[in-house]
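Below, each structure is written out as structure tokens.
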Structure I
Amino acid sequence: MTDIRGTNDARFDTVRNALEQNVDSGEELGASLVLDIDGEIVIDLWGGFRDPARTVAWDEHTITNVWSTTKTVTSLAALMLVDRGELDVHAPVAKYWPEFAAAGKQDVEVRHLLSHTSGVSGLDQPAAVADLYDWAKSTARMAAQAPWWAPGTASGYHATNFGHLIGEVIRRVSGKPLKRFVAEEIAGPLGADFQLGAAEKDWHRIANVVPPPPAQFDLSADSVMGKTLTGPALDADEANSPGWRRADIGAVNGHGNARSVARILSVIARGGELDGVRLLGQDTIDLIFDEQANGVDLGLGIPLRWGIGYGLPRQDTIPWIPDGKICFWGGWGGSMIIMDLDRRMTISYMMNKMAPGIIGSDRSGSYVTAIYDALR
């Protein structure tokens, strides 16, 4: 029997049991799970292993690459500048980043970047992951290229370039690279063990990601999905490389665990302030729920609903996230962060063994379902 560490209120024993069973069965390798209800941490669990040989335990201070859960922190960074009056989501991106006006993008607004509706959901070919490691060259290419669909008319998931697009706007406005902004203005003030990339001094405590089974996509080279998922194509093992850990990729290379991601994103569910640190006002939080797109996403081929910076519930796509004033997003393989504002509640789940699927997984669904069942 696997030793799951940490604490939980007795009413959430079913959640602990689900985590334990998934680790025991091998469905889960190593994972962490947190539930924050209005500042009270009622679930703080971790367990399993950092390595496929199951020889190194996942401990309290283990971190891992959280893939697209990273985008939720990048969006928070942008919204902080909105809250300060330094960034307007309805202004053209070119107001802050003049070069972005090229090739017919002069009317693309900041909100279009934040809702994946800008038309720039990847790099034109040729594109390789290493291109993302060179911030100046890759952002210059994104600024120069033409949109792949009419901006604002539909979403097309900005899979790997979201952080470069938003991050360059943040850099132009604040003077700080995205990685530094997150460190100095978010993780530092909140005392959260989260970073874009990972400092070499922390590599010893990283649980390498374990890739999912190969996905079968019928990628037409001229479709938005084909262009997005090959611009660049991503091999999950890349996340375990030194180059990846040294890079600033605000779409997909955040490193943390359930506790640190919950620490940061619970700011949204708790009214914008955490332990005396205010990051957002209520008007800015309300902006998240201004629906920008609702339909089949051109980049992922599934129905999605986007607010400004975050996904919004859509029962036909993720039935285990209920309707209500909820915003969320997750990472490739199943990591998930959910902010339920009606309940002032944040659910955070981070793991190293990636499950099949596009958004969420059977495992993340089982934990979220068990939490909501317990609350009823």
Structure II
Amino acid sequence: MAFALRAVSELPEHLQELRAEVRDFLEKETAAGAFRPQNDAWMSGIDQSFSRRLAQRGWVGMTIPPEYGGHGRSALERYVVTEELLAAGAPVAAHWIADRQMAPSMLRNGTEEQKRRYLPGIAAAESFFAIGMSEPDSGSDLASVRTRAIETDDGWRLTGTKVWTSVAHIATAMIVLARTDPTDDRHRGLSQFIVDLPHPRIRIRPIITIDGAHQFNEVVFDDALIPPSALLGARGDGWRQVTAELGNERSGPERLLSTLPLLREWSRSTRAAADPVARADLGRLVTRLVALRELSLSVADLLDRGEQPSVEAALVKDLGTAFEGDVVDVVRRHTGPEPSADSGLASMLAEAVAHVPAFTLRGGTNEVLRSIVAKGLSD
């Protein structure tokens, strides 16, 4: 297999106008103290009221068709909005998974009943979704999931544990990958389910990260009964569905821009302005960012055309998350352990350092991503 990521031409004028509109909104929000810019805010910045303010402007559920409560806009329009939110370090984690992955998955695989039940709530930022993939002792080996779904006369009974489940503590539903059929091929016999929350037989326990934040959770399914209508897509087709979802998850600008607020803060610091070596390093980082943005935009363009660029998305995530970590390393090298002379930079750097270990793990480790690319090229 060979693939090519072609450059996207200059974005049309209506997208530039949209960008200016989003930027103006965010400047007013920050001026009013509605949020403090954060690194990695798409993962850790949980603010349901902010998500609803975005939804009121039509900036959540942008690509959901109008008949399901969305706005019928393009993937590139959504990309522009997403870039501005990430650049501003806005707290978008509450709706992120639902908007980025769950809505497209439901549009591809859901029944008409599921689409009409869940998609309007996603677009209004009233329904928040978690995704149940990772499990204890599985690492990035997603095919080794042990959570089981057993079919009964009343529906399905879920038993197992998921970990590192983002926003499960505020979620109104989650999509769970479970094994429904025994098979020698680990990629077969997996299915996905939409599970409404809260549920009396599902326990959600916080996982507190090194910075004291609560964004991750352990989710335990204790023989939890869910209705037959909870099955998403075809029984046994879960692996294919999840692989398609990862195209949406891995290629977005959040895989490049988690540390952009830090880079912007450092670029404005007196030390970066005065040191020619620092200016040269800043230039190299910006050059890499421009190239990575073109790659990411090209994947968004493929998604907009209805394609499923899973290999291309894996490549973008590998390169993008490495860049995010390099931003922290460069800033840390030039500022030292305590950049107290520059207001705000010290706290932002400390925040970024605590988040760096997750960049190359979440959404698939770099080793897994490289194996996907290698396999895709050899097929």
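Derivation of every value follows stated rules applied to the coordinates shown; laboratory data play no part. In this text the structure is predicted, and so the values were computed from the model without any measurement. Cβ atoms are built from the backbone, for glycine too; each structure is taken alone.
Taking Rg and Dmax of the Cα atoms in Å from the coordinates of each of I, II, which one would give 20.7, 72?
Considering all the candidates, the number was obtained from II.
Which structure, out of I, II, was relative contact order in percent (Cα under 8 Å, 6 or more apart) calculated from, if the result is 17?
II
Name the one structure among I, II that percent of Cα pairs over 16 Å apart, for residues 33-96 alone of 69 was derived from.
This figure was derived from I.
Rank structures I, II by distance in nm of label points 7 Å out along Cα→Cβ at positions 105 and 233 and report only the one at the top, that is, the highest.
Checked I, II; max of distance in nm of label points 7 Å out along Cα→Cβ at positions 105 and 233 sits with I.
Could you tell me which structure in I, II was used to calculate helix-only ellipticity at 222 nm (-39500 (n - 2.57) for each DSSP H run of 4 or more, over all residues; to 500) as -15000?
The correct label is II.
Given that mean count of other Cβ atoms within 10 Å over residues 177-184, derived from a single structure, equals 16.2, which label among I, II identifies that structure?
II
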